[in-house]
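Each value in this text was obtained by applying a stated rule to the coordinates, not by laboratory testing. Just so we're clear, the structure is a prediction, and the values are computed from it rather than from any experiment. Cβ atoms are built from the backbone, for glycine too; each structure is taken alone.
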Structure I
Amino acid sequence: MSSSTPVFPPPMSKPHSKDCAHVSEWLQYKFVQFFKTEADPSRWPIAGDTGSLAITLLCLTYCTAAAGLVNGTNEASTTMCIEFIRRRFKNSPEPSGARYEKRADVLYTVYRHGLVHQFVPGMIDLEDGTTLGWALFRDKNRDAHLLLVPSGMVPTATGLPDGHHRLYVQPDVLYEDSVRVFQDIQLESAVDKGLAQTIYDGAAMAADKRKLGGRPESKSRARTLAQLQNAVAGHDPGDAGWLWP
């Protein structure tokens, strides 16, 4: 292999060992720094509101990953994620702390699930005659972050209430709070052997081969697996010069 041929790193990494120093270092450079690079609001100018959805989704996606790590798994459940936000974000500057603790389930369900499954958070039918919706603003107003307001508080074209309750989120504030939480976990792992072991286990699980989801006997899973195998069998030539100079 020539010196000019790139060497690709493994898709996922894990700490060198369960040692506190290794886990803490890995979190700093492979989690916290990655998050800051990906989600930093400065990447999206406030003019034109270009980053509201992206920043919010990245914050909650990393929260999902962090919830898995502190629970020693790479498949954090919705309950784990909500409890992670409730417990870890409650120490955020006021009035945000108490709101995270009280509305973690609303934040995660409306925004994380909505953004993943339908691009925008959307409205949830609460099946009692009310709906739960969303509003995103990038004016960095912590006092407005995680306000849950009733129908009629948001102006509409008709001037009439639209019937939707809404959870207000400030993506820039959510980012600041997420950075603090992730850095706190990194610092804790440097001295807490039990936490370091748990995080190592979760990272090792994530770095391992991932099985295709679905029941083993499922016909749709078998079909998807066959399609993936066929795609790999038809790979492009390994000596394609356009891959690198």
Structure II
Amino acid sequence: MSTRLFHRDNHAHFDLQGLRHYAHRVVSQSSLIRGAGCGDGSAAAALMIGFWPFVRDFERAIDEQRLPRCPLAERFGAARLREIFIGLASAVREMKREEGSHAVHWRKDATCLGLGELGDHRVPAVSALLESAYTKDLPRFFAMLAGTELVAEELSRVLLGSPAFTGLFSRRRWMWGEVHLAPHEDGPSHLDIDLDLARAYGGGVDVAAMIVATIDLFGRAAGEIWASRMLIAA
């Protein structure tokens, strides 16, 4: 089943290029990410351990979210809702399944980095990220998903471009990053769907500002993980 969206101008509406550039800047300027990119094993270990609680629980947050139809029927009409919603709901379920596989990749990558149990070391900003993932405010929820996808893609671009980082892993590959840069061959991407549903449920709310806030929160989390890296990686 092909997935159709409620809006056809989401990339222009949200200035996606600007949001992506912002995510790239936050990622590339992070001391944690720069350290990992330079082949600092303690920084790479802190990255894998520090963000693990979020990677692990993100699937559950998506799984527990419910998508009410009434607000969309009121906004777009019942006929258009029926035409679009089933495909979108299926796509969100697929996101949940893929996030589960992403967590498996993260765990396997950690093993290839020589790490044992990743534990549950949560810096405050990672806890805040998880709180925003479990929100029942649907515009905020999908804005959070969109911000997370942008950060994941830019993080992957930065670190996969560093042989010093990928060389830290026993198989000389960081599969979690490779998965996030794999092209979407059929239909809209996860990011396309996140943007569309954030806008559909949000009406006139400033979704872009919530996406930026999510990106900033990831930057703060990276800073907190960097500051506590010796304790996290111990």
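Work out the source of -0.70, -0.97 here, i.e. which of I, II gives that when log10 I(q)/I(0) by the Debye sum over Cα atoms at q = 0.16, 0.19 Å⁻¹, for residues 77-172 alone is computed.
I
Consider the structures I, II: one of them gives 26 for relative contact order in percent (Cα under 8 Å, 6 or more apart) as calculated from the coordinates. Say which.
Here the read-out was taken from I.
Out of I, II, which has the highest value for distance in nm of label points 7 Å out along Cα→Cβ at positions 85 and 125?
Greatest value across I, II: structure II.
Out of I, II, which one gives -22500 for helix-only ellipticity at 222 nm (-39500 (n - 2.57) for each DSSP H run of 4 or more, over all residues; to 500) as computed from the coordinates?
On the way: I: -14000; II: -22500.
Structure of origin is II.
Can you say which of I, II returns 1.03 when Rg/Rh (Cα atoms, Kirkwood Rh) is computed?
Here the read-out was taken from I.
Looking at structures I, II, which one was mean count of other Cβ atoms within 10 Å over residues 109-116 calculated from, given that it came out as 16.1? Each step should come with its number before you reach the end.
Details: I: 19.0; II: 16.1.
Corresponding structure: II.
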